[in-house]
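Okay, got some structures for you below.
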Structure 1
Amino acid sequence: MKVGVPKEIKTHEYRVGLTPGAVREYVAAGHSALVENNSGAGIGATDDDYRKAGATIATSAREVFASSEMIVKVKEPQRSEWTQLRENQILFTYLHLAPDPEQAKGLMKSGCTAIAYETVTDAHGGLPLLAPMSEVAGRLAIEAAGAALKRYAGGRGLLIGGVPGVPPARIVVIGGGVVGTHAARMAAGLGAEVTILDRSIPRLRELDELFEGRVRTRFSTIDAVEEEVFAADVVIGAVLVPGASAPKLVSRGMLSSMRKGSVIVDVAIDQGGCFETSRATTHADPTYEVDGVIHYCVANMPGAVPLTSSQALNNATLPFGLALASKGFAAVLENPHLRAGLNVYRGRLTYKAVAESLGLPFSPIEQAAA
């Protein structure tokens, strides 16, 4: 199969769909790779590095989209990209369709087969292609919070870890999944006072054992969220409902009771965000203020550390991408985990949570492929 890698075009997105090492794996498996020139610049990979790995270099994204049977990306396609997709072409990337009806309709109109990294599953019920970027985003969330807390950035002027004789920041993490765990790990490592809220008692037990008392755990109720958020210096939104829009757990009205200069980091922004006042921002302009509370809502946080992120992402996606390249759509029908990743097929939405979030018809794959 001819696999295409266009350069990412979101603001300050430096990751790449396939690293030279991943290209070499595709070529060794008998496939060809067409990579847009300078796609790897953000990770320090030159066009010659890709040529040595066996790729052909394209002079434009248009050439990549026109010539490839499968497109491998990182971020969801932008309008200029989804209009170039076509029927029977496979798109393998993050999609995050639930809060993005325009993209969903664009992909449906194209007739392509769109498989979302964020809904591919594994044998343990996990999300193996979302996990590596969730790990990165969770850790970056604390770095972002630390920067936003600085007085010149509009924050309280608070050092996350404090110093002897001065208390550290109080950090509340809403959601005890991969993002929340890694955010808590970073925050606790810096010496912050950390609380994780989650609605799963078994998960709270696991977190209690994992952190050995260094992090407080609390069952998430309306009362608990309010109490913790109002007392927090930083609130990390780390809630995930696979494929669906994130629930709004902190309302606009709650902001007035939060500490002035406190910081919200909404890592769930790709799925619409879990704070009512969240709106997607970019690395070029990452924060804004509402009612005295600093909001950090960058939708592609891992793009800031593309070398780490691209390598981690490629490690996870490679087995699935190779299966798609070898078998095409048949791999989706044969592999239940890839099938869980299928969001759009021949103009139909095939992921129920996405369809429900968008208020559009849902077509099970058996029906869509009939």
Structure 2
Amino acid sequence: MKKQLLALPIAVITAFGSCNQIPQEKDMKGYLMVYFKDDTHGLYMAMSGDGYSFTDINNAKPVIAGDTIAEQKGIRDPHIFRAPNGWFYLAMTDLHIYAQQAGHRTTEWERDGALYGWGNNRALVLMRSKDLVNWDRTILRVDQTYPEFNDIGCAWAPEITYDETKKKVMVYYTMRFGNNHSKLYYAYMNDEFTGFETKPEQLFQYPKDVAFIDGDITKVGDKYHLFYVPHDGVPGIKQAVSSSVNEGYEYDDKYYDFEPGSCEAPNVWKRIGEDKWVLMYDIYSVQPHNFGFTETSDFNTFTNLGHFNKGVMTTTNFSSPKHGAVIHITEKEMKNLSKNWNFDLSNLTYPSK
């Protein structure tokens, strides 16, 4: 019997105490991807030894079932982050788009779709862990944080970063009011990673009056690179750059994906030991769903790497992933996940020495 990751009751948040400082890139031996799938609305994990071939650690089954952790009995859009205090943080959308068919509610959405739009929801699922196996959990109802957010139409695709100036963890996410255009917002988190310490503010302003969603921030040198998705014609991936994590992003009209159809959910991750970054995104305009990849060394010129299993990026035991994120992990962390999920690390492909 494989162990299930621990999901504590909503009101129970355990103080784990201090953690070791964050490992450096030289300590990293592999990659961990989190993703979800439409058919289960659960959380999945896959590992890679070389950053090219990924293998699901639970034989393509959820490591956490969405109905055990989410108010709507399903999660979407998982993002994972290793903070400077040594914690791993997970943030996810609390939303099940097929909850009526699954018997979780009697209506298509929680509220009137004409008033609040497609997929309307109000909560984020926040989790933290010391070891990637045992997780603390809370549900953050964004609409209940400040009076002006009482009537929000959605709170989607949360991601996590660290503000080096304020020394605070920052969550940024997509939000809309009623059924108006979705935009990107940010807020600083409390030390327990259970709620906002500051009122959410707009992160970036798109120059046209359209929705823009799914922000992803990567710091390279002294610049912050925000990739996001404007609904400006065919939705795709654009980039804005700033010297600050939460303001001053300069608009760039160029698209950085290579897709003829719609894509979303950008996530940038670095190849270990190389000055190369991968821009990964979710191509929801193809069937079955797939991820697309491009690679860059300067964030100006990008090389198309194709899709999973249609180019150099491959999966070995799963398909149709949705909205993923990748971090580096150490050998100890890989072994800990391997032990918990009875996963054979020798199945992974490693860089040739």
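A few remarks follow.
- Label whose coordinates, when mean count of other Cβ atoms within 10 Å over residues 117-124 is calculated, return 17.8 (choices 1, 2): 1
- Of the structures 1, 2, the one that 2.8 was derived from, the read-out being distance in nm of label points 7 Å out along Cα→Cβ at positions 77 and 237: 1
- With Cα extents along the principal axes in Å, for residues 37-100 alone derived as 40, 30, 15, matching label from 1, 2: 2
- Among 1, 2, which structure scores highest (criterion: Rg/Rh (Cα atoms, Kirkwood Rh)): 1
- If helix-only ellipticity at 222 nm (-39500 (n - 2.57) for each DSSP H run of 4 or more, over all residues; to 500) is computed and equals -10500, the structure in 1, 2: 1
Here, each number is a calculation from the coordinates, and none is a lab measurement. The structure displayed is predicted, hence computed values, not measured ones. Cβ atoms are built from the backbone, for glycine too; each structure is taken alone.
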